[in-house]
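Just below sit the structures, each encoded as structure tokens.
Read the figures in this text as sums done on the coordinates, not as results from a lab. No experiment lies behind these values; they were computed from the predicted model shown. Cβ atoms are built from the backbone, for glycine too; each structure is taken alone.
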Structure P
């Protein structure tokens, strides 16, 4: 959970949107962009600041797949597991990525919050199958080896000063 001093960022976001309850979704998007997830304390602050019941804010945050209540890594790797990607080996790519990062079953984010690996139903790039999106950049015709190399590149950049 963010420290009390970090509530200032949320207040700035709320002020930017005029503390308008009709702008709840863009407010939550901005908060998630700041924190990489929606902490419970922040949801409560948003609800109170907008004059909304906390259950309503929580309901919106849990209804839309874009929002997350658990921390995500600095880098988000989305692996398509739609039909075309699955048939072309997305499962092997997922296993290679998870193994390279040392993720346990059910774990999607590294302990240092550097990388999150998610599967998605479709990325809409079937002609490039299998597809991986890293931080909004699309990589097509992925293989387990290419996926690991991609991760290694990300990790190498993070080590540099």
Structure Q
């Protein structure tokens, strides 16, 4: 299955004349993140050093080298949100999700918490975005409620 998926990306690359970025984008779309073994596979097939792929993947924020959760929680850490308490909100969410120090994804793969410099919604800060849905004026209690709602909806789908 892995080789078949990679071969499909490789065929598209040859047909459309893609680049390392195109391959990484397709790889992430296919697998959910940029897999090290897929990079090594493409490196060998295309005679492009794996370091070229890793260099691009680590330069651009759009690429992720580890699996991400089903729900992506983005917390704004910009100045306006910071002043309004975003750090405490992030700490609460991290605790509610039981994300270990140095990690960003829950052990069950349900959530990934990422901090960003600014989401450009300063007037409604602190801001949290879950799966592209924007929540403004987030408080500690509201942060917990937001996560609970997503946890509950995930349980309903099982």
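For helix-only ellipticity at 222 nm (-39500 (n - 2.57) for each DSSP H run of 4 or more, over all residues; to 500), the calculated result is -14000, so let me know which of P, Q that is.
Traced to structure P.
With mean count of other Cβ atoms within 10 Å over residues 41-48 computed per structure, which member of P, Q shows the largest figure?
Largest one: structure P.
To which of P, Q does the computed value 2.5 (distance in nm of label points 7 Å out along Cα→Cβ at positions 81 and 145) belong?
The structure behind it is P.
With distance in nm of label points 7 Å out along Cα→Cβ at positions 121 and 137 as the yardstick, tell me which of P, Q scores highest.
With respect to distance in nm of label points 7 Å out along Cα→Cβ at positions 121 and 137, the highest-scoring structure among P, Q is P.
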